[in-house]
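I've put the structures underneath this note.
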Structure 1
């Protein structure tokens, strides 16, 4: 039986107040890129996890230009937190199943490296962004959250590995931005331990 994210799933829409990295640990790694978002006069904290899990290439990511028309439902949403059903029709993200996030021919599925490499890619995406769409699990309360975490793939964790209770489909996190020129760009991230093929419960095949 799968449980999925315990506090629900959705997207936070707003503008960036500031961005900063976590302090490095004793091994020189960084664990999160942090984005403070303002939406409707409230401040939200978004934590993008890039902890490499003690392996030199344990974090994987890709930067993808998204089709604006396919993303258009969110462009008209007001700033703030929006709960999304974990299904194909709500606009929820699924790294494996979503046509919006499909890898283009000739492009690598993932880049792999340490957390600092992933943060450089994230920072290149958000540097000149005008509006943010952060998908993931709310924390501090599902209906009135203080922020968003689990901003990464949320399926494919090994069964028995400790995080598999959160496995489910159509609930992946991601950092999507709108640029001044109207282009839509996504930073998508996962852990190397997470499978790229899952069953209907989100467990690895």
Structure 2
């Protein structure tokens, strides 16, 4: 999106767990992107991607006796450039993929949106009135927000940055390690969790509501 300065109208993913989370759904919803998942056990739905995987295996990956990360990382950008800018496609009359994109003049996305793309991945998890102690229970541990939240209703949101605490529409605190802690708790490794969690002050990023420039 940053390279082409444009927000796509739709994206297509398979049904792997990285593409089914609420953060991705929230990101697409807030940017007006239609999120499409391929039909289960029906690879034809994602046929273009599957065909691209086959071509990439033949034209790039199978040329290596062993897949060594550093070597692949070094060589892959050159292959990607060849794939998009030089290699012809039958469906495009022998022209490279970039020729198809150049046929369209996308609506230019506002620079303020491109600079803050990650901030659009945020969704509300729930609301809770914080007791006078200024703490809540999280993953079986005490999580301290501070006395500034005492006896107030707090809206909790998950974002790429962590677990955010909002009061009266204002972002007040954040637990930045929340996503890592959630993974630890999900895999029942409670012994690796800290004895207590402490939120820190948080200044939220202002996100323009209109993504595309008029």
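Computed from the coordinates by the stated procedures, all read-outs in this text should not be read as laboratory data. Computed from a prediction, not measured in an experiment: that's the story for all the values here. Cβ atoms are built from the backbone, for glycine too; each structure is taken alone.
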With relative contact order in percent (Cα under 8 Å, 6 or more apart) derived from the coordinates and found to be 18, which of 1, 2 does the value describe?
2
Who wins on distance in nm of label points 7 Å out along Cα→Cβ at positions 7 and 159 among 1, 2, i.e. which is largest?
1
On distance in nm of label points 7 Å out along Cα→Cβ at positions 39 and 135, which of the structures labelled 1, 2 is highest?
2
With Rg/Rh (Cα atoms, Kirkwood Rh) coming out at 1.06, pick the structure among 1, 2 it was computed from.
2
Comparison of 1, 2 by distance in nm of label points 7 Å out along Cα→Cβ at positions 31 and 47 - largest value held by
2
Matching task: 3.6 is the computed value of distance in nm of label points 7 Å out along Cα→Cβ at positions 79 and 111. Pick the structure from 1, 2.
2
Taking mean count of other Cβ atoms within 10 Å over residues 87-94 for each of 1, 2, which is largest?
1
Calculated from one of 1, 2, FRET efficiency 1/(1 + (r/R0)^6) of positions 119 and 151 (r between Cβ atoms, R0 = 30 Å, to 0.05) reads 0.55, and the structure in question is 2
When distance in nm of label points 7 Å out along Cα→Cβ at positions 63 and 95 is computed for each of 1, 2, which one produces 2.6?
2
A value of -2000 was computed for helix-only ellipticity at 222 nm (-39500 (n - 2.57) for each DSSP H run of 4 or more, over all residues; to 500); which of 1, 2 is the source structure?
1
